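Q: Next come the structures, one after another.
No lab work stands behind these numbers, since they all come straight from the coordinates. Predicted model, so just to flag it, every value in this text is computed and none were measured. Cβ atoms are built from the backbone, for glycine too; each structure is taken alone.
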Structure 1
Amino acid sequence: MAETEGTSHGQASYRHAPRRRGAVLERAICEAALAELAEVGYLNFSLERVAHRARTGNASIYRRWHSRAQLLLDALSRTLPEAADLPDTGQLRQDLLELLRRLAARQAGPAGEVMRGVLIESAADKYVRAARGQLTGFWAEQVLEVLRRGAGRGEVSPDALDPVVAGVAPAMVIQGFLVAGTPLADEALAAIVDRVLLRLIAPPPA
């Protein structure tokens, strides 16, 4: 049976508003969460204000997400690009560099704010760790798909089609952002591609 909106003590009732269920309600809450983040930042983020923005009850949020970090990571995961939007110029280096540029560009927005905020919380929260792992794993899978295409053109060693190898570049971009506090410059992204990733994936000499 689909779950509907709830209300909690002391909060305005939205009983007279149209009832939203399932994915429709979750989408409204996630959109409200990103709006709240943009307005007040991570440190001042409030699940109660998100409920007010989404015109729903606190219980509707706490039944699905038990912390602000978990909600925000879920909300961000819903804004990730589709696999069909992968760069496909026919040139491996350019595709990889464009992919890292997209990751860095997201770090300049709400994703970066959340990434900094959940760093400490994820150490003690298994649910947040799992959600963060899924979000960062998305970028490794994107790189892996670009590598598969490159392998089909003979530009990538078949041995390099490995999730660990694919995760190296995104991990470096994320770590650089967390250490510096700002997204890596384009020169640094190019260095990661040229000096690290392309050397890891190069096919053996003919």
Structure 2
Amino acid sequence: MDITEKITGVIKSPGNTMKTIAEAPLIEEAFLIVGIFAVISALAGYVQSFKLIYDFQGLENPISSMQSFMTIFTIVSALIGAFLIWLIGTGILHLISMALGGEGKFTPQMLTIVGYCMIPLVLAGIMELVLFSMADPVTITISPGSTAGLKELYDNPYFLGASIIGLIMQAWFSFLLYFGIQNAHKLSPSKSVIVAGIPLVVSIISFAWSRLI
């Protein structure tokens, strides 16, 4: 089964495909998927940076080049962040699985499984890129001790839509991870749900918190 068949299988038959991936993990395939996710995230960040206008209030000497700095920072953090999330996130999930009695291996098994689970995040990145391209510029007010800028951002339907899409795709990620954990670590369904649900719970809390502050 080549990488194209595995990607199709993850979408059509995740249980059987994750079993195949767990039995013969190829980390280079996962690296490719994460790399694609990183590039798409960077492109989305690049487009987003031109839609966000930062208004620095309460600063005596605002840096004139701050807008350019934010653009570069967004792109670089997206490229590096994708791989950090993959490595660190997989490590955390692996340790929790082991604590629950799992017997899988961090590399190449878990890294490959989590890499394939990120396919929904790739799709989310593409949809977010389209939404950011359609959005009108939004002014983000940044002032000491104020979180009004986040409210201005999430009041925009395109940016809110992108966040909701990301949350839905995160649920799909956890759905795939359930099968991956079960096949890699040989955990029971209930324990697999616990491990696979952690990233989704974190995403839901993060989304809710961003709406409340």
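Q: Could you tell me which structure in 1, 2 was used to calculate relative contact order in percent (Cα under 8 Å, 6 or more apart) as 19? Present the calculation step by step, with values, prior to reporting the outcome.
A: Numbers: 1: 19; 2: 29.
Structure 1 accounts for this read-out.
Q: If distance in nm of label points 7 Å out along Cα→Cβ at positions 87 and 103 is computed to be 1.2, which of 1, 2 is the source?
A: Numbers: 1: 1.2; 2: 3.0.
Value 1.2 for distance in nm of label points 7 Å out along Cα→Cβ at positions 87 and 103 corresponds to 1 out of 1, 2.
Q: A further question on this structure: One of 1, 2 was used to compute helix-only ellipticity at 222 nm (-39500 (n - 2.57) for each DSSP H run of 4 or more, over all residues; to 500), and the answer was -19000. Which one was it?
A: Values: 1: -19000; 2: -26000.
Label of the originating structure: 1.
Q: Determine which structure produced the value 0.60 for FRET efficiency 1/(1 + (r/R0)^6) of positions 71 and 183 (r between Cβ atoms, R0 = 25 Å, to 0.05), calculated from the coordinates; the candidates are 1, 2.
A: Values: 1: 0.60; 2: 0.05.
The read-out comes from structure 1.
Q: To continue, here is another question. Kindly point out which one of 1, 2 the value 20.0, 72 was derived from, the read-out being Rg and Dmax of the Cα atoms in Å.
A: The correct label is 1.
Q: Assuming 13.1 is mean count of other Cβ atoms within 10 Å over residues 39-46 as calculated from a single structure, say which of 1, 2 it is.
A: On the way: 1: 13.1; 2: 20.0.
That value comes from structure 1.
Q: One of 1, 2 was used to compute mean count of other Cβ atoms within 10 Å over residues 111-118, and the answer was 25.8. Which one was it?
A: Working: 1: 20.6; 2: 25.8.
Computing mean count of other Cβ atoms within 10 Å over residues 111-118 on every structure in 1, 2 gives 25.8 only for 2.
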